[in-house]
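S.K.: Structures are listed in the sections that come next.
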Structure I
Amino acid sequence: MRLMIAGGGGFRVPLVYRALCAGPFAGIVRELVLYDVDPGRLGAIEAVLAALGGTVPRTGAPPPSVRATTSLPEALAGTDMVFAAIRPGGTAGRTADERVALDLGLLGQETTGAGGIAYALRSIPRMLELAGEMRRRCPGAWLLNFTNPAGMVTEALVPVLGRRVVGICDSASGLVHRAARAAGVGLPEGRLDGVGYYGLNHLGWLYRLETGGQDRLPGLLADAGALSGFEEGRLFAQDFLSELGCLPNEYLYYYYETGRALAGIRSSAQTRGESIDRQQTALYPQLAAAGPEAYRLWDAARRSREEGYLAEARAGGERRDEADLAGGGYERVALALMRALSGGGGADLILNTPNTLAGAAGAAAIPGLPADAVVEVPCRVTPDGVVPLPQARPGKAQLELMRRVKHVERLVVRAAGQTGQTGQTGQTGREGQREGRREAALAAFAAHPLVDSDVLAAQLLTGYESAFPELLELWRGGA
């Protein structure tokens, strides 16, 4: 098949190429097309892939050919699968997402809270443009979305592409595999039998881990030693987890331990975004000029970046260990999904997809959430598509949090993704559209549980408009 990566100059692209060259995914892609608006970043990643190709053992299928382009129509022509991982505003934009919130005493994080809303307001319009071009140039292609915030962006794309868009993330599957290993549960390859997981992207819980008819999760939650052996088990107090009765996704640290998270970020010399921005600003020119050493330089930077992930949750400069980095990685989730969709055998994966159960009008995989809402749940994947698997009804507190955040997500989609909205004054047309978009964004900031303030929402929106003038154009309907 022909795979196009939108965001082909992205830092993680070599992970995808490496997985395509050897191992279980070798041979499923014959041509890899890298598309990016930044030719300099494309050139640097091309250099890394060329150097990486010389390190891959030649066993079986040849590695895919690689072509890079800054032309979206050229990149999409004849494409079977599109993998999207774009970052409008670049790493400097991520820094602003964090800093505007932090300057107001709020959590500054890339996908969670105010920063996630600001990121989505930039990501959704660009992703809608990509989806529109796909409908024109490769209408039968699947879109595998990793552009963050992945669940929110996928929610915006479903009205355009229907079931041919799927959101992916590795944090949920990583949690499941780490917890299963700690509990001594062997998960069959490509199956999630006995696994119960419900949530939204970066807002989910593992609530069942069954093998041989026995749920092993309660025993794991009661075992402080076993919990200390993996990241999510260390993020939260053992008595809290026992009372909760489930294992939260790592991003719920920002909700359950907001004060600690904020203090950890503010005590650091630089935010996560600032660290990555400085790293990549220096790294990319080096990669482009490094020749055979490009892959080695990139891999060293990758390890440093992964070790610093969620650093605000770890005391005393503690780094992630290899066990914390286990669980597949987003590239393996994407390629397992791609292989199953293209006829390489069915697979169970935790994905972002509409909540509707197959063959049951109005029935939802997560009871209590709208059937048309994009959720993150275990799914069965075949060439016919992605089907969510039914889950238990969440507890009252979890369901309330999911409903509130889903309401925020839908306000953001309205602000960033739909035209001709009616404003609060009842006007339609250009002025009503402007008021509808901006007011929806303002309401989203105010309603988010990590903001929860009309005053702070207004200050946030003004701050982000100053940092990203293109938002003003978005309110006018020009983005």
Structure II
Amino acid sequence: MSGPESSSRVSTGISGLDELTCGGLPGGRAYILRGGPGTGKTIVALHFLTAGVEAGDDPLFVAFEEPAADLRQNAAGLGFDLDGVEILDLSPSADRFLEDRSYTAFEPSEVEGHEPAERIVEAVRERDPKRVVIDPLTGFRLLAPDNYQFRQEMASLTAFLKNRDVTALYTTQPTPNSPDDDLQFLGDGILTLSRSDTGRRIEVEKLRGSDFRGGSHAMRIRNDGIHVFPSLVPGDYDREFTRETLSSGIAELDQLLGGGFERGTVSVITGPSGVGKTTTGTHFMKEAAARGERSTIYLFEEATEQFTYRSEAIDIPVDRMMSEGNLGVEEIEPMDLSADEFAHQVRMDVEENGTEVVMIDGTAGYRLSLRDEDGLLEQLHTLCRYLRNVGVTVILIEEQQSVAGEFSATQENISYLADSILFLRYLELDGEIRKSIGVLKKRLGGFERTLRELEIGEDGLHVGDPMTDLRGILTGTPERVDESDD
């Protein structure tokens, strides 16, 4: 469905919501903003109104629930300046309603001047706004003698506003005893807000005469208002890039990998805690910095300070890489972030900063951010597909729970996502704990099928020669090969 020209779009004042509506709401129409208590309806309305101030639309706020003074104070607490917004205070505390609350459906020419609908029409005629919010429509409804008369009045009011090219936003709060289904005919669009244990969501359910992004999307209320994080649709993004092999900067590791990781692919580095997974991945970022490319690491399981200290201690100059703009380090608190929010953060970094390599450390912390264990593969698959499509090289760090013993490719069953799997392993040999490294899978090109010893020292990561004199390395307790057996 083709929508109106971009010049007729009205910004909601929320960039993510404008993205869902393909550039904003078609102007001169009425919209229903519905949601339960505390879902953020009034805050969305404040964004809409303050965006109207910036656009010179002389917005009007019709308040049926909250007195004007409280509304301005609460708005200021969220950083909204309502100086350019006219507030028509029809809240119960205003004591502005007549004792006789019966009124009829009206034409603009019939307005006489004191009842709520009449007051709205008077205010619109006097101010001539291009944006009007009625918050909530439920407050208006409670003053009507019956539902039929209320619907008639609202239909007349909506027609009046449309005739004046006003973009109207009506908030509703459906409840089991007071549903709003019979009001949805008023809206050329319907936006629904919801809130649950997994976070806040927003959905555009209807947008007459326009394309829009369907489905449920993450939303968050912060100190500066509402932020919407559209779910990623990988097919919407594509970028040409050159297929090439990216070196780790360590000759022996590159030999093991058949040259390195390929640009625009997903690689998993897996192994138990402390074996060197993050350090190995960071070497690819160090080499990217040497090429003048930017990388970003998302730390789900380690503090930035600790990561920086460890890296500097083994000659990986992350401080210099960060100061030169070649490395971004983002410490993520999993339970504070949804998967949609994280994907949005990654996308903004790629689009705004030109990031070429992304490392997610680690997948267990990423799972926590979902608060939905069944969604890990789907969400991670979507994010990786997007990054592949735009030519970003992805490194996923996954921790294995077992230090030794039975070998498995990945803990989180994400091996199918990977173009390459590099595994690190502890082994016990001659009474010492040592480390090994090998390649389990590589879709693009060949790789060395031997295992090599891995050491991490003050001068960095070292990969030794193939460990051909041992067998049973993957069990964690290898045995030396007796040459006399040959």
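Values in this text are rule-based calculations from the coordinates and carry no lab data. Predicted model, so just to flag it, every value in this text is computed and none were measured. Cβ atoms are built from the backbone, for glycine too; each structure is taken alone.
S.K.: Thinking of I, II, which structure, once Cα extents along the principal axes in Å is computed, gives back 65, 54, 53?
M.R.: On the way: I: 65, 54, 53; II: 109, 42, 40.
It must be structure I, since only it matches.
S.K.: Who wins on mean count of other Cβ atoms within 10 Å over residues 25-32 among I, II, i.e. which is largest? Let's see the in-between values first.
M.R.: Numbers: I: 18.9; II: 22.6.
When mean count of other Cβ atoms within 10 Å over residues 25-32 is calculated for I, II, structure II comes out on top.
S.K.: Please state which of the structures I, II yields 0.97 when Rg/Rh (Cα atoms, Kirkwood Rh), for residues 305-464 alone is computed from it.
M.R.: The correct label is II.
S.K.: Starting from the value -15000: which structure in I, II was helix-only ellipticity at 222 nm (-39500 (n - 2.57) for each DSSP H run of 4 or more, over all residues; to 500) calculated from? Working shown, then result.
M.R.: Details: I: -15000; II: -8500.
Considering all the candidates, the number was obtained from I.
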